[in-house]
Structure formats: C-alpha cells, structure tokens
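Listed below are the structures to be examined.
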Structure P
Amino acid sequence: MSRWQRSERPDAVEYDRRFTEGEKAGRDVHGEASFVESVAPPGGSVLDAGCGTGRVGIELARRGFDVVGADLDAGMLGVARSKAPDLAWREVDLAAADLATALDLASGRRFDVVVAAGNVMIFLEPGTEAAVVANLAGLVKPGGLLVAGFQLDGRVPIDVYDDHCRRAGLAPEARWATWDREPWKDGGPYAVAVHRRPIGPG
C-alpha cells in the first residue's frame, strides 16, 4: 500500500466531483494539460504518471495526444475508465522494478512527455523517489521532457528532486511556481519542474 493509499484521501468519485463542479463554476481545471500541450509536439505521446481519475490525461487525449494513464489506486482508475474507457489505463506502482513491462508497453516505447501532476512526488512511498524518477526518465524519448508539479513542504526538496533527475540522465530545462507559469522564486511553496532527456550520448 502506498503513502497515498494510507493517507486520508478523498473517495475517488468525490475527488473527481470537485473538479467537475469547479469546471461548471467556470474555474480552469486544465492548467496542467494546457502546460503539457504547450511543451509537447502536436499529437505527441504522453504518459500521465499518477493519473488519478484521469482529469489531465483525458483532457490531453481530447486535444489530440496519445495518452497512457498510470496509477496505483484502483478506485481512482475505476473512475478514469468509466469516463474514458477507450484510453489506456494501467494499474501500476511507479516504483516497479521494470516499469515499462508493468505498463505493458510495446517494446522500446517511449513518450514525448511524461507528466507527474497532482503532487505525485510527495505521495510516493518514502525512499522510492529516486527510483520513480529514474523509471519515469527511462520512458522519456531523447529530446523529450519529464514534467512534475508538487508542493515543496520538505518531503521532496526541489534540489533533491533536481539531483534525482540529473542522476537519471535528465537536464534542467525550466522551473515555474505554477502551471500557468508564474515566475519561480527560491523558497516558494510549489514547483513545476521541467527536465529534458538530451539527444545523443549522455
């Protein structure tokens, strides 16, 4: 059972309803999808890592992206499947020893963007963060991006996250304070970190 599953998380249906009602009230609930759309090639491939009820992945698919959603929470995935049964949803642990196999990906398949929205990084089982970053980085195409947004409350300091990315072969590309690109300031409470896999050796 993951740290997320042990937390006092909301019921999956209720969790999803919050965003549905927010959207009906005129709130933009697709900031993460808009961000990914702005950095991904049109119609590119996206792994929504820690996809929850599918809010980000479903919106990206609606915008023409080839999406695979992955999460360990069966309840959350059940809601995602009910909303978008034609999309690829995978119940997996992002820390799995062979994530590509766990995701049932075609041999050698990689993604233009791997996105971990929704505070995925701080809900990982403590001690697995480096392994998860390495797993996600391994699924990024050369020239592609790993994008993660999460609260900076001491569980995963941004410099530690950056080091995990560096060790996984990714180079820092950009950092923002929000998904709508408010400028980053040291000591901020939230980060959207973008790292790129270089093209070629290294």
Structure Q
Amino acid sequence: MSRKITEFHCIMPLGNIPSVLKHGILSHQRAAKLAHDSVAMEEVQDRRDVKQVPGGLKLHQYANLYFHARNPMLYKRKDEAVELCVLRVSTEVRKLDGVVFSDCNASSDYVRFFAPERWQMLNLEAIYAPDWRHPEDPIAYLRHKSQKCAEVLVPHRVEPQHLLGAYVVNEAAAAQLAALGFSLPVTIEPDLFFC
C-alpha cells in the first residue's frame, strides 16, 4: 500500500471515548443500541441507511473510517473542535474479512467500492490535499469534496486494539481525553481541526 496511507481516522466526540475503549468503533447500526453522541448529519444518514455495498453489507452495518480526517465532515464540525478527537486507527484493519474501500463519500451516487488490495483506485492526491475548494470550477469542487471523504468500511466494528492514538485541537481537549481513560499517545494538531 502507498506510503501516504500510514493510518486511518475516525472523528469521535470525546464523550464516546469510554464506550470506544470498551466496545470499539461501532457501525451506525450497533452504536444505535448504546447511548452515544454523534457527529453525523441526518440528511447524510438517511442516504446511508438505504445504501448497500455491492456484494457486501448495508452501509450502516460498517464502522466507517476516513483516510484523512481533515475533510468536509470535520470542517462542518470545526466550531465543536474542543469536544472532538480524531482517533488514529492501524492500517492493519484493511486485512480484516469484509473490509471495503470507497473512492469518495460512501453515500455518494458516484462512489466506487473495492477490495483494499485495489487501493490504487484511490486518488490519493485528492484525498490528502489540504484544500478541496475550486472557486472557478463548481463540478471539480463537488467531486473533490466527496473524494476527501473516501472511506474504509469495516464490518460491524473496529476492535479497541486497532487504536494507535488520537489527535486533539488543544491542551484542554488532551486533558479531557486523558481524564476519560484514554492512555494511548495524544497529539495536539490544531490544523487538522481547521484551527
């Protein structure tokens, strides 16, 4: 796999950390059975609810990770940055049974799903670009915005042992994460959170 892909990301409210440490990163379907906070947008969840991965599960049966969390989803939540963290997940999850990559937001009408060994189908330049705006080209903007949200879909859940650490926006968020029992490495990275 490309050297650009060093870890996967999951945008997580700090309040969910005790549950993540116990149960892992859960699919939407499994998380619905537990009390939790969500960063999801309802209109996107409505689309995801009816979408099926060809030859796979429904989207809500996968725990979804991003290749890079500095994306439109986190941008929409930038005002809540102090209440969020970005969990760092080992790329080893790609070897689990049933894992699927998407080349853009998995709810997109134009998404392509494929096995992790076909990672070359990803536009890594677009995924890891610091900005997705194209002021002179609205079509390029929409395409790039969706590509920035390319996903790693893991059936049902990502076990806690696949966590590598977390990114937070500031010292206060780092202290809160530690107070919640998170003992893995924590990196303060305000730029990731658009701050």
(request) Tell me which of P, Q gives -6000 when you compute helix-only ellipticity at 222 nm (-39500 (n - 2.57) for each DSSP H run of 4 or more, over all residues; to 500). (result) Q
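Where is relative contact order in percent (Cα under 8 Å, 6 or more apart) largest, in which of P, Q? Walk me through the numbers before you get to the answer.
Working: P: 18; Q: 31.
Ranking P, Q on relative contact order in percent (Cα under 8 Å, 6 or more apart), first place is Q.
Identify the structure, out of P, Q, from whose coordinates distance in nm of label points 7 Å out along Cα→Cβ at positions 89 and 169 was calculated to give 2.3. Could you put the intermediate results ahead of the total?
On the way: P: 3.2; Q: 2.3.
It was calculated from structure Q.
Using the calculated result 1.00 for FRET efficiency 1/(1 + (r/R0)^6) of positions 97 and 129 (r between Cβ atoms, R0 = 35 Å, to 0.05), pick out the matching structure from P, Q.
Values: P: 1.00; Q: 0.65.
Of the structures listed, the value fits P.
Looking at structures P, Q, which one was FRET efficiency 1/(1 + (r/R0)^6) of positions 57 and 81 (r between Cβ atoms, R0 = 25 Å, to 0.05) calculated from, given that it came out as 1.00?
Values: P: 1.00; Q: 0.20.
It traces back to P.
One of P, Q was used to calculate FRET efficiency 1/(1 + (r/R0)^6) of positions 65 and 177 (r between Cβ atoms, R0 = 25 Å, to 0.05), giving 0.85; which?
On the way: P: 0.50; Q: 0.85.
Answer by label: Q.
Quick note: the coordinates plus some simple rules give every number you see, no bench work behind them. As the structure is a prediction and not an experimental result, all values here were calculated from the model. Cβ atoms are built from the backbone, for glycine too; each structure is taken alone.
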